[in-house]
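Peer 1: These are the structures in question, set out in turn.
Every number here is computed from the coordinates shown, using simple stated rules; none is lab data. Given the structure is predicted, the values throughout are model-derived calculations rather than measurements. Cβ atoms are built from the backbone, for glycine too; each structure is taken alone.
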Structure I
Amino acid sequence: MFGVMNHLNVHLCEDAEEAIQRGHVYPQSEGYKAVEIEKVVVVRKGTVEGNSTVDLVLKDEAGNKFMVMVTGNLLKTIPC
């Protein structure tokens, strides 16, 4: 399903070499496009429950714009 997500598929790697060995390489030939983060908007009470959200506004080389919203609670679940 495309849209709202309630989980993240997180992969931890010690360094770039391990990430490459585990296949975390995203070549353009496989359909991946590079994007730039154009803007980050933190909304302190962004959800109905009053929790924070982080909006990432992205732009690719062709000028196409994308937005990803992540909840603060979801970000906190990412282990460091």
Structure II
Amino acid sequence: MGQDKPKAEKQSVVLVLLADIADTTWRMFLPAIVGTLSGLWLDQRFETEPWFAITGLVIGIAVTAALVRQHYKKIQ
């Protein structure tokens, strides 16, 4: 019969997976949210709705794609 992994080793695997999920999550959402909110603020300030918000969202999505791609190249 196969031996089970020690409890500490199982926990460390879970922590590594959770850390990877958290790292990927901030890379996916933070740039898009910051870009959109910055664009909304600029739109309100310069009365240019919705152009800065759309631009901020597009830039945020591009940054998100680059960060996630960089992350997965690093872990492979």
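Peer 1: Where is distance in nm of label points 7 Å out along Cα→Cβ at positions 9 and 65 largest, in which of I, II?
Peer 2: Greatest value across I, II: structure II.
Peer 1: Quick check for you: by distance in nm of label points 7 Å out along Cα→Cβ at positions 17 and 57, which of I, II is greatest?
Peer 2: Result for distance in nm of label points 7 Å out along Cα→Cβ at positions 17 and 57 over I, II: largest is I.
Peer 1: With relative contact order in percent (Cα under 8 Å, 6 or more apart) computed per structure, which member of I, II shows the largest figure?
Peer 2: The structure with the largest value is II.
Peer 1: One of I, II was used to compute semi-axes √(5λ) of the Cα gyration tensor in Å, and the answer was 41, 12, 6. Which one was it?
Peer 2: The correct label is II.
Peer 1: As an exercise: helix-only ellipticity at 222 nm (-39500 (n - 2.57) for each DSSP H run of 4 or more, over all residues; to 500), calculated from one structure in I, II, equals -31000. Which structure is it?
Peer 2: Of the structures listed, the value fits II.
Peer 1: Work out distance in nm of label points 7 Å out along Cα→Cβ at positions 25 and 49 for each of structures I, II, then name the structure with the largest result.
Peer 2: The maximum falls on structure I.
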